[in-house]
Each structure stands twice: as C-alpha cells, then as structure tokens.
Structure P
Amino acid sequence: MTTTAVVVPVENRATFFWRLRHKMRPHDLWKIRFAYKQAKEGHRSQTREGGGRYFEHPRATVLILIDELDILDPDLIVAMILHDVPEDHWLIEIEDIPHIWGERVEGLVSALTKRDGESVESTVERIVAGGDWAILLKFCDRLHNVRTLDGCTVEKQRRKIEETRKYYLPLIEKVSPRLIDDVLVLKLKIEEELKALEAKL
C-alpha cells in the first residue's frame with residue numbers, strides 16, 4: 001500500500017502578492033509592497049517565542065483578512081503588515097506613517113500599537129477608540145496569536161487564554177452592525193482555538 005504525502009504550500013512574497021494580482025490599483029499595490037518590505041526589514045532580526053521568523057506573524061494576520069474574510073481593502077492590509085513595527089523597531093515611527101500611507105493607516109496602526117509599560121486595559125481602550133476596523137484587525141491579530149501559542153510555555157498559554165476571554169472577545173459588543181458578521185466569524189474561530197488549547201493543558 002502506498003501513501004501520498006500531503007504537500008503544504010509554502011507562503012512567501014510571491015504567493016502573497018499573487019492573491020492581489022488584478023485586484024488593486026497600481027498605487028495601492030505599491031503601498032502594500034512598500035509596507036511589506038519595511039515590515040520584513042523591521043522584523044528581520046526577530047523570532048517568535050514558539051520559533052520561526054517574527055515577520056510570519058504580520059503576514060499571517062493579513063492572510064486571515066484576505067483568505068478568511070475576503071477583505072481586500074489596501075489600507076487595512078497595510079495597517080496589518082505594519083502593526084507591530086513601531087512597537088518593535090526604530091525603522092518606522094507612527095508619525096512617519098501618514099506621509100507615506102495616509103492618515104487612515106496611521107490611525108489604525110496607532111490603535112494597534114502597544115506602548116511600553118502599558119496595561120491591557122489601556123490597550124483595549126485605545127483599540128475601541130480606533131473604531132470598528134481597529135477592532136476587526138485586533139481580532140485577526142489575536143486569532144493568529146492563539147493559533148501559534150503551542151510553542152509557548154504553559155504559563156503563557158494560560159495567561160493569553162485568560163486575557164483573550166477577559167479583554168478581547170468582549171470587544172465584539174463595541175462593533176457596529178456593518179462589521180458584526182466579520183468580527184463574529186473571527187470570534188468563533190478564536191473560541192475554537194482556545195478550547196483546543198485548553199484541552200491540551
């Protein structure tokens with residue numbers, strides 16, 4: 001009896017931009033390409049606690065937006081790619097963003113960027129102040145975070161599970177009807193991941 005190996009596609013720059021072909025205006029595509037390049041450079045020396053390049057995280061959050069929600073808004077894509085760069089690297093300051101990508105992207109990245117020493121409560125307040133789209137992007141971010149908690153310590157897994165349930169999932173109550181369906185999809189996926197994690201602890 002022979003078995004056929006399952007080939008898992010490798011995600012890279014080519015496959016990422018293949019999704020966007022013929023779907024973006026040239027200038028919007030340029031903005032995404034430049035953000036992609038800057039984020040990759042900004043996270044170049046970083047790795048995630050569970051292993052692997054840190055850049056895989058912002059790229060994966062964008063893929064949730066594109067592949068799982070079918071959202072192709074260039075500003076949202078850029079904001080997701082950049083959302084951790086100001087927090088982790090000097091390469092891009094939040095004040096630089098409107099000059100390159102516009103004020104909407106600046107507002108979203110500012111809402112998602114955690115400040116040094118900031119409490120979770122303050123982070124959540126800023127996300128809520130950022131509006132519906134900031135909340136949706138945070139749910140994309142949190143979904144990928146919980147999907148990749150397996151490589152973290154048990155203590156961190158438990159902390160993130162509690163934090164997600166206590167602070168982030170309730171944000172759905174702040175979302176207006178125009179985005180409630182998309183955020184609900186993400187919330188249900190996050191809850192499934194949390195249950196799977198808890199079953200292993």
Structure Q
Amino acid sequence: MNKVVVSCMIASVAFMSCSKKAEMNRQLIGAVIKGDAAAMNELIAKGADVNAREEHNPGRTALIIASEEDYRDIAGVLVTGGADVNAKSTDGSTALMNASAEGNAEIVKLLLSRGADVNASDNSGQTALIKASADGQKETVVILIGAGADLDMADKSGLTAVMKATMNGHGEIADLLSSKGARMTDQDKAKIQEAARMNSQGEEVVDTENK
C-alpha cells in the first residue's frame with residue numbers, strides 16, 4: 001500500500017471522527033436545552049465536549065445554557081468536567097451574567113467558587129451586577145457585591161448598576177448599592193432621565209462622554 005493511499009485513509013478516519021464528535025456535541029447541547037441530565041452524562045462519557053456550544057446565535061456554551069435555565073445538577077457536572085466558566089457567547093455574555101440576570105443564586109455561587117470573573121462585561125459593556133440590578137434580582141446582587149463586584153462599572157451607555165436599578169424601579173436594590181458605596185451624581189441622575197426619555201421614544205442610548 002503506497003503512502004498516498006495510507007494518507008488518504010488516515011484523513012478519512014480523522015474526518016469521520018471529527019464528524020462524530022460534532023454530532024455528539026450537537027446532541028449534548030440539545031440535551032442541556034431540554035434539561036436532560038441523563039442524556040448529557042451519557043454523551044460526555046462517550047466523548048462529547050463539555051465546552052460544546054450552539055452552532056447558531058447567540059452561540060451559548062452548554063454551561064451558559066444550564067446557568068441561564070437554572071439546571072443546577074447539569075451545571076455542576078459541566079463545571080466538574082472542566083467546562084470554562086468564563087466562556088462567552090457571541091454577544092459577550094457569560095454563564096455568570098445570565099445566571100445573575102435570571103436570579104439563579106445557587107448557580108451564581110457555584111460559578112464564583114470556580115473562578116468566574118465577577119467583573120467581566122458583554123459586548124454592550126454590561127456586567128453581571130448591572131444585569132442583576134436592572135432585572136431586580138436582589139439575592140444575586142448581594143452575592144455579587146460580596147464577591148467583589150465593581151459597583152461603579154458602567155456599560156457602553158454610561159449606565160451603572162445603581163443607575164439601572166433606579167431607572168427600572170428597583171429602589172431597594174438601588175438603596176443597597178448606594179449603601180455599599182455606589183456613586184450617583186447629579187449628572188448621573190440627569191443621564192437616567194435622558195435615558196428614560198430616549199427609551200420611551202425608542203431611541204438608542206449612547207454615552208457621548210465616553211466615546
């Protein structure tokens with residue numbers, strides 16, 4: 001058998017192996033979306049990648065999906081199996097950001113204990129704390145503050161966690177953030193009013209000072 005034939009055979013085997021792995025990864029994502037831990041465990045045992053991600057937007061990893069849906073057992077298995085806790089989807093969101101926004105406190109604790117970056121930001125500049133504050137998730141806000149979240153980080157519109165909480169009517173969270181040292185100047189208050197006006201008119205909020 002000549003070298004060309006052998007090389008072709010090796011390439012063919014490698015292609016089939018890659019195709020099989022890709023299919024298992026697709027099945028793993030499907031299992032996680034359904035919350036089917038048994039199917040996911042079986043696929044991992046067969047060699048599916050714990051860092052598999054959706055093939056379409058927003059390209060979430062299995063861990064991001066599990067964290068968003070509050071599938072605690074699944075998230076635990078993925079993290080134990082080596083899933084990247086700081087992996088990002090195409091919009092820049094992480095498992096911690098999505099879990100925080102949904103108020104999935106136990107998963108937030110799990111991710112932080114495994115090294116999730118509490119101050120990571122998505123493509124719009126929003127952090128886990130900003131998202132949780134905007135969505136009124138007090139329990140996860142408390143956890144994030146305790147983990148050292150930067151209270152004064154602003155998104156690309158120039159809005160911080162306390163500003164988002166105030167804008168969305170989450171006064172208790174705004175008060176909590178302020179009591180922990182979050183700043184809100186008269187200029188920030190004016191920015192909130194302007195953001196509210198623009199949102200009511202369907203306009204995009206842009207922070208011209210930080211452009």
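Just a few scattered comments:
- Top of P, Q by relative contact order in percent (Cα under 8 Å, 6 or more apart), largest first: P
- Taking percent of Cα pairs over 15 Å apart, for residues 19-106 alone as the measure, the highest value among P, Q is held by P.
- When mean count of other Cβ atoms within 10 Å over residues 59-66 is calculated for each of the structures P, Q, the largest result comes from Q.
- For the structures shown (P, Q), mean count of other Cβ atoms within 10 Å over residues 43-50 is largest in Q.
- Structure (P, Q) behind the derived value 1.27 of Cα Rg over 2.2 N^0.38 Å: Q
- Comparison of P, Q - label where distance in nm of label points 7 Å out along Cα→Cβ at positions 67 and 99 is highest: P
Rule-based calculations on the coordinates, nothing more; no lab input. Since the model is a prediction, treat every value here as computed from it, not as a measurement. Cβ atoms are built from the backbone, for glycine too; each structure is taken alone.
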